[in-house]
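Some structures to go through are shown next.
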Structure I
Amino acid sequence: MNTASGITPAITNTNASAATAFDIDDHVGAFVAHGRFTLAGAASGPLAGLRFAAKDLFDVAGQPTGAGNPDWLRTHAIPRRSNALVDQLLQAGATLVGKTLTDELAYSIHGDNYHYGTPINSAAPERVPGGSSSGSAAAVAARLCDFALGTDTGGSTRVPASYCGVWGLRTSFGLLSTASMAPLCPRFDTATWLAHDPEVFERVGRALLPGTADTPLRKVLLPFDMLELADPEFHPVLHRVYEGLRKTMPGEHMRLSGAEGELERWRQAYVSASAYDAWQCHGDWISQTRPAFGPAVQARWDMARDTSAETARAAREKQDLVRHRVRTLLGADGVAVIPSASSVAPLRDASAAEIDQVRARTFRLTCVAGLAGLPQVSLPFTSPAGLPIGVSLLGPAGSDLALIGLATRIWRTLQGGAG
């Protein structure tokens, strides 16, 4: 994305003048006002007939990118180049039906936006959709589109997928292009997608990841230290997925982190490393523009500003240790069954203290894939109370397609029972 004073990029193949009227009845508040347009995809292709939305971090040539903040929208020029994934999906035949709301600069996993409101979670209307890919998850859950592009830095796809009862993938770090996408933390940012149906989820994977090797996955792990961080309603489904996979491969109960309380130290390392990275990325713009942020997001930017280089260096050293440990435990063919979030979606009127408590617990889970740079698929299940819960498969780097295949197979196998 380019500021008004930035260098003008080359124009993409996307024909912005071909955009037509927005034809969706957005009854859940998933789409941004400045991103209501339709851009038809190629007449034929593997995704022909599908409609998708793009989180309002992805540049679309000729359309503004707002990144969830009015001051960002005001101070950044309309891009002339689309994100490569947007072009790739259009060329594969999918039609782009607009841009979806994001938490401010993607710096939240709650799903609210101080300026633009909170999309409705169709799967649990009294509860938040999760963020920061809130609009994408809400649009998919309401079936306003077949799939939606999102991003995931610290959980921004996995958490809303869990809260809204849809499929979501955090891709292997660096696998998909994040160029022409408003960043949060380049050290952790990944481009992602969410879908309501497993068939669509798989089709998008095959279209976006054609060069990814179909790595065989031959062993399954159930990390009890991660299981214990999730509320009790997650536990039966986690065991059910694990036992289902164990019918075709050896399994092991184990502690992923290696020591009591270690996941909290991993969370702290992620928070420090990502905060420092975010300030290096956006600090100048924030200092010069003084944008208006909601209180919770402002507090995170204040923390990011105050994170020292020494703290960040120690956090990156911890990240290297986590990366080595987790990748070694998984090996080239292992998959771990873990909670996608620590709880069901909080109520829309939850207190700030409740939200902070859920955020901290959830980050102890979601930081693992981020620190290790690994793919994680969130599968949609239902709690005994009828609320969405996500169970994830965490796999080796580059195993994204294999992980999607394994996830959809075990999910289909388990349908018809409790979940």
Structure II
Amino acid sequence: MKEIFGLSDEDLRFIEKHEQDDIRDLALRKSLFEGRDASFLLSQIAGRKMAKNKIPSWYANPQIVYPQHLSMEQASSETTASYKASLLSGSQGRLIDLTGGLGVDFVAMLAHFDEGVYVESNEELCRVAAYNFGVLGIENVTIANTSAEDYLSRNPQADLIYLDPSRRDSTGRKIFRIEDCQPNISELMPMLASASPRILIKYSPMLDIGLAVKSLANVGEVHVVAVDNECRELLFVSETTATEAPCRYVAVNLKKNGQSEIFSFSSQEKMSPTNYAQALGSYLYEPNAAILKVGGFDIVASRHDVLKLHPNTHLYTCDELKNDFPGRIFEVEDVFSPNKHHLRNFVSNNPQANISVRNYPDSVAEIRKKTGIKEGGNRYVFATTLNDEQKKWIVCSKIGHK
């Protein structure tokens, strides 16, 4: 990375000219980089490629400098950063981000605070952040190039502390247990609690939510954040002044069209009694990925008055169209047992279909191999198990844009 930060006019012209080029091919064209910092320019082009969809407002500013690929990969998207900021309201004094990274979350949340402290152990990331904060016109920031543990040892005080622990080990492999992430927040909780009344922690969606709630102290809220039905992150809110109130679970599905599905419930509601379907209704309902991850299998059924197909089949049905159901909605066209006769008839009329399996012995790949059905089309098939343990194929058409 350059000793003196900033992008010259020549740098900007080079990046604009080659931004659409394949990075690997570009790196081999060494003559293009004569008299230029090839590593720096390549990292900027790669960074802009990622930022275009991930952080569009940063991408729109050509002066923004990007760090190495791994830091870009681990950074939050602008969409999820905005969701974190939405959890805050008003001016709240001081924000401390103990795992600064690229700073996307920090910048989004800082809008709700009078001042912020960006803590990062990586010197290069600190330099990138300092430069970008200036480009973005952010002045109320202190940068500390040190570890989270060291900074906490100075007994700081804040109104909110944010952490996004590193989820890769020394060899670069992904890790998912709290105690393996750096910093190990379960060990830091006493110091964190003395530094701030409120702590916001981001983890990978691969983490076991139940184990995390037990490992972290005073968790009052758990947010599962999905973007276009793909789980992206888990957020845990720990409050040192927490009462004995039950933990609140929030499943949010943020959509590219600006809409969102938000479904929340308490730990007491989580185990709501569930009614099971004796027969398939006119409509089939599939909860979004955030609800499935947070474990809202039963409460979503009782809340929306739908019947579950099977204890281990997280699909629901009823004869009434529930347009506000948080997930995908299908109109049922046919249901049949997947014996040779029925399969032969279906395949002859449907050479193409979107297939999903739920609590079913065969995978999608195995079904496609056995039947020859190609991916695509407007027909949807759910291969699943009903409450009477019968294996069925449910043929549907999707309703609306969900």
Structure III
Amino acid sequence: MSRRAERAGPDDRCPGALRVHPAADGGLVRVRVPGGAIDTARWRALAAAARRHAAGTLELTGRGNVQLRGVRPGAEPALAADLAAAGLLPAPAHDRVRNVVASPLSGRAGPGLLDVRPLVRALDAGLCADPDLARLPGRFLFALDDGRRDVLPLRADAALLGAPGGVALWLGGTDAGLRVPAPAGPAALLAAATAFLAERAARGSTAWRIAELPDGPAAIAARVAATLTDPVPGTPLDGPPGGDSAGDGGDGRIADPSGPGGRGPVGPVAQRDGRTAVGVVAPLGRLTAAQVDALADRAAGELVVTPWRSVVLPDLADAPAALRALAAAGLVTDPRSPWVGVTACAGTGCASALADVHADARAVHGRHGLAGPAHWSGCDRRCGQPAGTAVRITAGPAGYGYEGDPATTARIATLLDR
């Protein structure tokens, strides 16, 4: 049965800071971090809230947000108050709809065509200022890709891709054929969200995503096009430097990039200003209290949570010292680590799990060193599975099922039998 067919109704049940999800290991709260950027003070406040009201750990999601697990019964109001006091809940009505991913190194390093950070801030402000957009499903996703095509493959509902002379609008994972100047990009994304709600209502649909509507991207594009006052002619754009050449589709649209998305920066990355950014992976997306503190202690004012369950510390003056401290805390700083690209669902933290996938993943990738990418699922819902994952291990009533490279899956099965 598809996940779409499993829906009980229009309520998507996505957790938020104010909507606590009852999980097997206690309450689950999801804190949105638009674009992934969070200053050190808010990061420390988030960590303090996790210690005070929950299990003390932080969980990184595939959308660059942060979750607190094991929220204690009755602690929900105090937790929400702490998050609001830290500035992590700026618009309570829009709590669950501030789902925004962005190129984590934008404006600092790499081949991006523009700095999307101010566009992220403008999008979030516009989103929170529009009461109607509080009705968006909690699954609706925005993305701002500076042209390097790192977050574009996440197939957001409404995305901007840096292009010569402006930004290209992508809807439901496809190029909408619409171009606007970069400063107008956030307004185009908000127009797409408004158009989705209108199209969904016109069809009497309860769809959560643009791609779930038949011909949804085209229908939304037509509605958005009618609102544009300053369009930019479509411009062909090659693939990102050093990556696969996507080329132009022949109709003025930018071709969809081939292959799975990136895994985010891991290790040191030289910035344009002479400083260094450091990317670290949290194995299986879980950060212990000590690791949370180590990240805060080494940050230079800001951290960036990525959609690949990793964290980037930008603007570092002494990257070697930071790398040593973070590695000592158990974080992955080497891009060759077998943990890079390995993901898993909540495992035994969810009542639906049929196996302890975290323990089994740690045995296979941690103890035996089998490299990813791979995704471990405790049931056939496959929560948190990234698009394009090469190897998929799914628990069932009779044991694990395997998909992907036969040699790799056979090796995993052998290791689990030991």
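From which structure (I, II, III) was relative contact order in percent (Cα under 8 Å, 6 or more apart) calculated, if the value obtained is 8? Only structure II yields this read-out. Could you tell me which structure in I, II, III was used to calculate P(r) over Cα pairs in 20 Å bins from 0, in percent as 23, 46, 28, 3? It traces back to II.
If FRET efficiency 1/(1 + (r/R0)^6) of positions 305 and 321 (r between Cβ atoms, R0 = 25 Å, to 0.05) computes to 0.40, which of I, II, III did it come from? Only structure I yields this read-out.
Look at distance in nm of label points 7 Å out along Cα→Cβ at positions 97 and 145 for each of I, II, III: the largest one is in III.
Comparison across structures I, II, III (criterion: distance in nm of label points 7 Å out along Cα→Cβ at positions 57 and 153) gives the highest value for II.
Figure out for me which of the structures I, II, III the number 1.09 belongs to, where Rg/Rh (Cα atoms, Kirkwood Rh), for residues 193-272 alone was derived from the coordinates. Considering all the candidates, the number was obtained from III.
Among candidates I, II, III, the computation of P(r) over Cα pairs in 5 Å bins from 0, in percent, for residues 49-136 alone that gave 3, 12, 17, 19, 19, 15, 10, 4, 1, 0 used structure III.
Bear in mind these aren't lab numbers, they're just calculated from the coordinates by the rules spelled out. Quick caveat: nothing in here was measured; it's all calculated off a predicted structure. Cβ atoms are built from the backbone, for glycine too; each structure is taken alone.
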